[in-house]
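J.: For reference, the structures are reproduced in the following blocks.
None of the figures in this text is laboratory data; all of them are computed from the coordinates on show. Only a predicted model underlies this, so the values are computations on that prediction, with no experimental measurement involved. Cβ atoms are built from the backbone, for glycine too; each structure is taken alone.
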Structure 1
Amino acid sequence: MVRTQIQLTERQTQRLKVLAAERGVSMAELIRQSVDALLESPETTDREERKRRALSIVGMFRSDVSDLSTNHDEYLAEAYKA
């Protein structure tokens with residue numbers, strides 16, 4: 001495990017202490033469980049998958065338009081008009 005340091009509000013600390021005592025685990029274990037739940041959530045997974053897919057196509061396409069990165073909004077507006 002990697003040791004890390006975080007800052008919690010007083011309210012968060014008190015509520016975590018109570019919950020940890022009720023469940024018979026440490027505050028650190030509750031925090032680890034919470035991080036795992038966040039990382040495994042569909043929203044996080046979907047975002048990571050979208051990012052992976054987007055990065056996989058970088059550089060695959062070419063255009064003879066030399067100012068596309070600068071004027072992409074204008075080109076997009078033209079395409080929507082057509």
Structure 2
Amino acid sequence: MGGALPQIGDVRGLGGMIAVELVTDRTTKAPAKELTGKLLAEALKRGVILLSAGTLGNVVRVLVPLTVEDAVLDEGLDAMELGV
């Protein structure tokens with residue numbers, strides 16, 4: 001996801017919780033707060049609940065169950081990508 005989408009400035013996390021930082025420019029790391037809100041709204045329309053985080057409001061938190069099926073995970077990731 002991160003390599004193909006220039007809006008992703010960083011992906012970090014441990015275990016099932018991942019944080020995706022959205023930026024308007026990868027070099028300056030300028031936060032993309034509006035894009036984050038759009039992503040959350042579009043994902044919700046597709047049945048995926050995401051949380052925003054970070055002091056600048058441009059981080060999306062994803063908490064995936066450890067027992068998630070591959071097809072369900074792919075569907076959720078597709079919903080996130082369509083929101084961006």
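J.: Kindly point out which one of 1, 2 the value 64, 25, 23 was derived from, the read-out being Cα extents along the principal axes in Å.
T.: 1
J.: Work out which structure the value 0.1 belongs to, where distance in nm of label points 7 Å out along Cα→Cβ at positions 19 and 59 was derived from one of 1, 2.
T.: Derived from 2, not from the others.
J.: With helix-only ellipticity at 222 nm (-39500 (n - 2.57) for each DSSP H run of 4 or more, over all residues; to 500) coming out at -10500, pick the structure among 1, 2 it was computed from.
T.: The read-out was computed on structure 2.
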